[in-house]
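What follows is a set of structures for review.
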Structure P
Amino acid sequence: MTSPPVTLLPFADAHVEPLRAACAADPDIWHIYPIAMVGDRFDGSLAFIRARPNWVMFAVLHHEELVGMTSYIGLDEPGQIEIGATYIAPRMRGGPFNAAMKRLMIDRAFAHGFAAIQFRVDTRNTRSMRAVEKLGAKQVEIRKADLRTWTGFVRDTAVYRLDRGDWDRG
């Protein structure tokens, strides 16, 4: 999947070390993630993601440089998929890059027949919540005490939904 300057490639072994470097660019952000992709936690967390049978992980490139990761996550709800496990290096945040990446993923998911896309965001991550709202996703619930993170914190999760019909109307 390509839309300059964003390229999404199926995650491969060749992406491991560049992803390690990209994740290390912001060691403080990992406290709001369920797992930590930094330091001595990187290998185990990456192995966890790669072993998930219902996840499709992508390396996120800006031109030729790997700057992050994202995934399609299978859901139990028929016709729905989640876009998540996303990390983008700090210098790529706050501009058009993340939106372009998400648009590629959304377009592909809808083209493959999914009727809705979910985003699940730690409620402490207001930047990510605003980003998915800008895409047109609507918050459908807050799941209280939904997930224990790697730090032991029990987070609340904001669940957003984007329906194909809303995306088509743009």
Structure Q
Amino acid sequence: MTEPRRDAARTARRVVAEARAWIGTPYHHQASLRGVGCDCLGLLRGVWRFLYGTEPETPPPYTATWAEDRGEETLREAARRHLTEIALAESGPGDVWLFRWRPTLPAKHCGILSGPGRMIHAYDGHAVTESWIPDAWRRRAAYAFRFPEDPAGAPGRDAGSAPWPR
């Protein structure tokens, strides 16, 4: 295996392992604290902090209907600033999928792929969970992204150290 592929595989394994460490974290809108509370974006933010330390940006406060209210691809644009966009068909464990609930609405949910047909995510009324991706969700997948390769074997950081937005 070439060095870049080895680095990408290591990053993917670390992403999945850290996301699994969040399983059972209660759903809490706008939160991002492992074991205490998070939403789908909070899970991604926590995995980012584990891999890289400080978050590159803090999301502004957002309502549960932010995507419908704004009608803009805010989540996709933020992902494009910090992750590498890839084709859905090229995605695998450790990659991020963004979902839209209707074809006319922006993407507003995200999950981390954990294996063939499986993802780790948080959604209203449920703790962070690893689950199968049913066809209904698969049809709503709009974008795929990959985390940048983590610093050469850098140890994980405390995923709960950064404050969550209020």
Highest-scoring label, criterion being distance in nm of label points 7 Å out along Cα→Cβ at positions 75 and 123, among P, Q: P
Which of P, Q leads on mean count of other Cβ atoms within 10 Å over residues 11-18, largest value: Q
Highest-scoring label, criterion being relative contact order in percent (Cα under 8 Å, 6 or more apart), among P, Q: Q
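Where a number appears in this text, it was derived from the coordinates with a stated rule and is not lab data. Computed from a prediction, not measured in an experiment: that's the story for all the values here. Cβ atoms are built from the backbone, for glycine too; each structure is taken alone.
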